[in-house]
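Every number here is computed from the coordinates shown, using simple stated rules; none is lab data. It should be emphasised that the depicted structure is a prediction, and the values quoted were computed from it without experimental measurement. Cβ atoms are built from the backbone, for glycine too; each structure is taken alone.
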Structure I
Amino acid sequence: MATNNAANNYIDRGFDAIINIASPNPQMTGVIERANEAGIPFVSTFSGLAPGITADIGSNNTADGVIATTEMVGRLEGQGKVVKLNWNVLPALRERDHGFHATLEDYPDIEVIEIEVKVPGQVDDTYNQLTNILLSNPDVSAVWTGWDELVAPAARAIEQAGLEDDVFIVSMDGNPEAIDLIRGDAPVALTVAYDIDRMGEVAVGVVEAALNGNPPASKLLTLKPCLITDATVPPKGEPVNFADCLLFSGEALAQ
């Protein structure tokens, strides 16, 4: 509601465009309609498709869910018990969830414990719920988190259960904390990382083009992510090189 009110206020004040960052577009249909009526481009990032938007810039989150899950399956050799932690409210997180389930359809020997984390309070809830699960399920082999904010509390729960040599985490986003954990000794195997800066640049470019009468042909614009593992993680202090990074684990072995 606060996001909708702020956006409506910008429209009332005569702003030339709206850029929505990660608030679900399906929950902003009234704002989008008003922007259309005022002739204002409505561009978003990681917010999903909704009627009337100029474009949403992000990644192919379903494919990213498949990539992270496929890497997990390979490490598990197609069997084991997995805890999945997600929050299926944001469109991007739902799409990643779809990729997870689509991948596991052909792996009946992988058992899944599904947890919907509470938001707000997701960090503490992840730690508390996973701690309890590991107490009753010490045979868990992997944890799949829908976004990187959950990685640190999940790692802490695994380490405090003494299972850091038996359980690993896969995730998506590529935030600095998760990348640091991959670099270190934490039980974090990988993250699918996004070029957030580039997404912002593209969003501004789409606004400029739309204001000049050239909106994009597709309402969903995607950018290539990178697969960050212990084999591809950049040295501490260096950013991910999205222009020259790898997306699939086999590519690192072919270089």
Structure II
Amino acid sequence: MTRIIPLLKGVPITGSDGALGWSSVTLIQNEDEIILVDTGFHGNRHHLLQALKDNRIEPDEVNRVILTHLHFDHCLNYDLFTKASFVLSRAEYEYVKDKKYLEVGDVFIPDILERIENRGLVVFYNELKISQDIRCLLTPGHTPGSSSVVVDLPNGDRTGICGDLFKYAWEINLLPEVPQGTFGDIRELKTSQKMILDMGVKKLICGHDRPLSFQDKNIVFDETGDCEITLFIDTNSSIATNYKIKLAK
């Protein structure tokens, strides 16, 4: 039976000095394999390892890692999964391999493609069927080769795990707007967003927001969450000041 476990939940936050990169990492498990969608980056590496441990999964037990795109905040923890093969769209592969990202000022691409290739890389064009109920789809826009994963759960809930096709929940209701950090074709982005929504997904995991459900055309977050920011602002003390932000359901 296929199940989805959000290991790391995205946080819809940015700062005056740029993005913090707190992105979603999602586990898919069925009878045959353990699949990870994105890996996060070094800043949340410890939390990812703890989330795997909490679910009684060792990194070496992960069979496949699907990378929705090759921005640092979605791929840098790739090296934890030494026994896994990697999945990437052909368009994203060429975007990075041919250094096309330099032409559009995409500064978020780390130099890891060759190392991923050496681990075992599967590239796909428009669609890759992982199993009867798990598919990778090319959904360009955020980057030219961004992809999404669509999972049909046993209870009938079709779930879209979409990387940064939708970074934040507000993008769903405000489709005409163009999100910041779009490095692909804007028309393709809007087409990809509409395609995923038109597939009748009941749940959506955004790249930088909490898992959500669609209920009577309304967006409902599946759970609340807290975001905690720690600042060291007192020059005479090593005690930090913590700011907790309640992320409403």
Computed 1, 6, 13, 16, 17, 15, 12, 9, 6, 4, 2, 0 for P(r) over Cα pairs in 5 Å bins from 0, in percent - originating structure among I, II
I
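Assuming -13000 is helix-only ellipticity at 222 nm (-39500 (n - 2.57) for each DSSP H run of 4 or more, over all residues; to 500) as calculated from a single structure, say which of I, II it is. Please report the intermediate quantities before stating the final value.
Details: I: -13000; II: -5000.
Derived from I, not from the others.
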Computing FRET efficiency 1/(1 + (r/R0)^6) of positions 21 and 221 (r between Cβ atoms, R0 = 25 Å, to 0.05) for each of I, II, the value 0.95 comes from structure I
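Looking just at FRET efficiency 1/(1 + (r/R0)^6) of positions 13 and 109 (r between Cβ atoms, R0 = 41 Å, to 0.05), which of the labels I, II belongs to the structure with the highest value? Let's see the in-between values first.
On the way: I: 0.10; II: 1.00.
Between I, II, the highest calculated value is found for II.
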The value 0.75 for FRET efficiency 1/(1 + (r/R0)^6) of positions 101 and 173 (r between Cβ atoms, R0 = 35 Å, to 0.05), derived from one of I, II, belongs to structure II
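Computing distance in nm of label points 7 Å out along Cα→Cβ at positions 141 and 213 gives 6.0 for which of I, II? Mind dumping the intermediate values first?
Numbers: I: 6.0; II: 2.4.
This value belongs to structure I.
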If FRET efficiency 1/(1 + (r/R0)^6) of positions 125 and 181 (r between Cβ atoms, R0 = 25 Å, to 0.05) is computed to be 0.85, which of I, II is the source?
I
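Using the calculated result 44, 24, 17 for Cα extents along the principal axes in Å, for residues 5-76 alone, pick out the matching structure from I, II. Spell out each step's value before the answer.
Values: I: 55, 18, 17; II: 44, 24, 17.
That value comes from structure II.
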